[in-house]
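Please find the structures below.
Where a number appears in this text, it was derived from the coordinates with a stated rule and is not lab data. Model, not experiment: these values are computed from the prediction. Cβ atoms are built from the backbone, for glycine too; each structure is taken alone.
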Structure P
Amino acid sequence: MRLSLESQARRTPEAMALRTPTEALTYAALQARIEAMAAMLAAEGVGAGDRVAFLGQNHPAQLVLLFACARLGALQVPLNWRLATPELRFILEDSGARRLLATREMQAAAAAALPADCRLLEAEALPPPAAPPPAAGGAEDPVLLVYTSGTTGRPKGAILDQRALVFNALNAQRCFALTAADRVLTVLPLFHVGGLNIQTTPALLAGAEVLLPPRFMPEGFFAEVAAARPSLTLLVPSVMQALVAHPGWAAADLASLRAIGAGSSDVPLPLIEAFHARGIPVQQVYGATETSPIAICQSRAAALAAPGSIGLPARHTDARVVDAAGREVPTGLPGEIQLRGPNLARGYWRAPEATAAAFRDGWFASGDVGRRDAEGRFWFTDRLKQVIISGGENIYPAEVERVLRGAPGVREGAVCGRPDPRWGEVPVAVVVPGPEFDAAAVLRHFEGQLARFKHPRAVVTVPALPRTALGKVQVEALRALVRAG
């Protein structure tokens, strides 16, 4: 179960593997670049267990580096190019990266963040190999060190081995019915396991073609779908919203898409319905950095049958819902989602206490609340750490946010807890106001829709919600806004 494209390059050398706005690579050409990258890194002294970081927008070099690291038994450390210099330096120092590969437009940012003991290389410069690179990597060798978003405290590095990525690919191929005949459009950033592993690496391992623009833009997305005719793509709610709200949405030619994958956070039902109205099923995918990430997912048929569900456990993953004591809860009741399978991370880099807390008896404790229905389908409820406990009652912000989305004059909104001397915490809505916004009307909107103790006690307006690069609301930043009034 080694992570490799060698057999694919032998079987279908002339098949198209990667296409960008400026170049096209067959599987033979992609494998040649992987071998050249591995040879260059080996000449730089990189070997088994060493960490090599990558900084850049979506680029073939990042995928080449991943497979080159797999060949050498080394680890790729993907870097979020939107991070500030101190944040990048922390990850480079914490990971102990020996080399940092950066694309040309990221060279200055990379140089500014570079620790003294890390050498900067240009990701696109690949000299011809002087000798075949060693093939020291195996299925059990770590290949990815991916740092979580760090919305609470410093980010942690999840260690994923080659076997985990291969089993994740098998999960994806089963979920999306992904074959060599597919053409996959990747618009989400490859520095996150979502963009990298939900469809992109599974597509390559299946012999499909990957379309790789450097970053997402609505106009570019519509043009790419119309011209290149992809069969699959992966989106997150903020990207879905940008497409649906765009003036070109109604006239866009999306007929080639048999489905889209969606995940990263709770996917609002109106967005799902907007794509379903265009004849495009929205297949939800649930997981985490620590699960590579595919753990629970919807088939195309299930997406149409149960919109809003996150689906069934993936082919090679077990899932359960447990109470605080670790006991499975009855059908329909909420509890923590826990996951088990060969796609799980080994733990966190140099963080034994965090590893012991999250990985227990072979199960990964997701920190997410969910429930399982009578058909075995899972439904996401909220993040455990975001649950508001008000007067002893649990309030799930996601439930309140679903009602908030329909409030008059609200472009978008989120809910978090604010300390309260009487109740411990109370919910507060943070909204981006639109035309005809009225705070009192927003508060009245909850009447008759939710129990009174779940109603927001106040509305805080902001020009934009604080979000991560993948569109998740940054909860700690949200709480700071609420505390500030």
Structure Q
Amino acid sequence: MNNRYSNKDVDVFAWFREASEKGNAYAQFNLALMYKRGKGVRRNDAAAFVWMRLSALQGIAFAQNHLGAMYYNGAGTKPDDAEAVFWFRMAARQGDASAQQNLGLMYRKGRGVPRNDETALTWFCRAAEQGVASAQALLGEAYAQGLGTKRNFQLALAWFRKAALQGDASAQLNLGLMYRRGHGVPQSDTQAVAWYRQAAAQGTAAAQRHLGVAYAEGRGVRVDLERAYSWLRRAAEQGDVDAQFNMGVMLSNGYGTHKDEALAFDWYQRAASSGHMLAQYNLGGMYAHGRGVRRDPAEALAWYRKAADQGAANAQFNVGVIYANGHGVPKDEACAVAWYRHAAEQGDASAQNNLGVMYANGQGVLHDDAEAVRWYRRAAEQGHPLAQYNLGGMYAGGRGVERDSVLSYMWISLAADAGDETACNNRKLIERKLTREEIGSAELMTRRWRDAHRTRTV
């Protein structure tokens, strides 16, 4: 024995070993734990497995549960989900609450058994009714999400509260989210923050992130960007991907800390490498403009493409721009049109305008003024100034629509009022050709459009 073990542990190990060799099931269980934890003896998972199995075979429920966990984790033996389920079930049928919870998790995850949320719910209920906080939290999640049962926020809230009052961090976080969303309780950001804080203090990364966001946005607390940064950093350092993205945002803008685009780049890269869509988009922007990293059009395209493949409309638009202009890749207008279309169909106004331009000029697609007008109009109705100007030009020239100087003046006026200099100059030219009545009619139409679109801006 190594002298790093206490004399007491060494003696206890010897006693358990002697009793175990005589067949005492409880001694075998405890001996297995000593091997597993390295108390009184060098840690040895293989030896722990042997003694745990001998105890389990004699019907000791907590040994059966531990044995199931060893099969699940591949500790001292090869991982085997089917064996894990077998031993969890043996212990669960004897009323072991931990085994009941573990068996429920196997059914929820579909490991070793076909996934079955209803069966999982049954086992979670049995463990929860014995007062196991983690099972109560899992039962709350089942009711909150409608897993194996109808969604029931009141029951979810009740189980989350029972677990949260026992100190279960996941329940505390979920209780905070229930208050944030007003699910089963009156909406209260103050109560949400109170529960986030309890879970965050226990080191729960998601709770730390939610608490950081609350401080950043002033939800339930006063805005405090320094505290927001502090909590988001704690979560990010634990690997919370959303927090890593938020750290990039904080650092790139100097929110709650000094502006540091190189460090922002590092956090975006961590989140982007984990598949975070917005981080991938922002990383593409940093490579495209040389912010926090050397400008690299090829890397910009690679990251924009990752975000675009996940459905990010703004990334799809930027991929289209890169192919349309040949930035870091051979110019490919047909490819640009395809990416513009992906973004445009999701409602991206800039992509809709650019798609209109491609149709109007016959770039990467057959020339089609009517189709150009259709896309210009969709972007213009969202308040996109350049699309409004382009649509006004189509009305002025009678391209894709019947010539209409009044409508042309209206759309170009909207673009001019948004600050487009070319639209300002052209409005003056059009105005000279209109009668006072036509100008009055156009101005009335402009006011009506603004009244109808006050909350819609690009």
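Given that Cα extents along the principal axes in Å, derived from a single structure, equals 72, 50, 45, which label among P, Q identifies that structure? Intermediate values should be presented prior to the final figure.
Working: P: 72, 50, 45; Q: 109, 50, 45.
Comparing all candidates, it corresponds to P.
To test your reading of the models, identify which of P, Q gives -8500 for helix-only ellipticity at 222 nm (-39500 (n - 2.57) for each DSSP H run of 4 or more, over all residues; to 500) when calculated. If you can, show how the numbers build up before the last one.
On the way: P: -8500; Q: -22500.
The correct label is P.
So if we calculate mean count of other Cβ atoms within 10 Å over residues 34-41 for every structure here (P, Q), which label has the highest result? Before the final figure, lay out the partial values.
Numbers: P: 22.8; Q: 19.5.
Once mean count of other Cβ atoms within 10 Å over residues 34-41 is tallied for P, Q, the winner is P.
Looking at mean count of other Cβ atoms within 10 Å over residues 186-193, point out which structure of P, Q has the largest value. Walk me through the numbers on the way to the answer.
Numbers: P: 23.8; Q: 15.6.
Largest calculated value belongs to P.
One of P, Q was used to calculate mean count of other Cβ atoms within 10 Å over residues 370-377, giving 21.1; which? Show your work: numbers first, answer last.
On the way: P: 15.1; Q: 21.1.
Only one of P, Q returns 21.1 for mean count of other Cβ atoms within 10 Å over residues 370-377, namely Q.
Give the label, chosen from P, Q, of the structure having the highest value of distance in nm of label points 7 Å out along Cα→Cβ at positions 18 and 194.
Working: P: 2.2; Q: 5.7.
Sorting by distance in nm of label points 7 Å out along Cα→Cβ at positions 18 and 194 in descending order puts Q first.
Thinking of P, Q, which structure, once relative contact order in percent (Cα under 8 Å, 6 or more apart) is computed, gives back 4?
Working: P: 11; Q: 4.
This figure was derived from Q.
A value of 13.3, 42 was computed for Rg and Dmax of the Cα atoms in Å, for residues 106-201 alone; which of P, Q is the source structure? Could the numbers behind the result be given before it?
Values: P: 16.9, 46; Q: 13.3, 42.
Label of the originating structure: Q.
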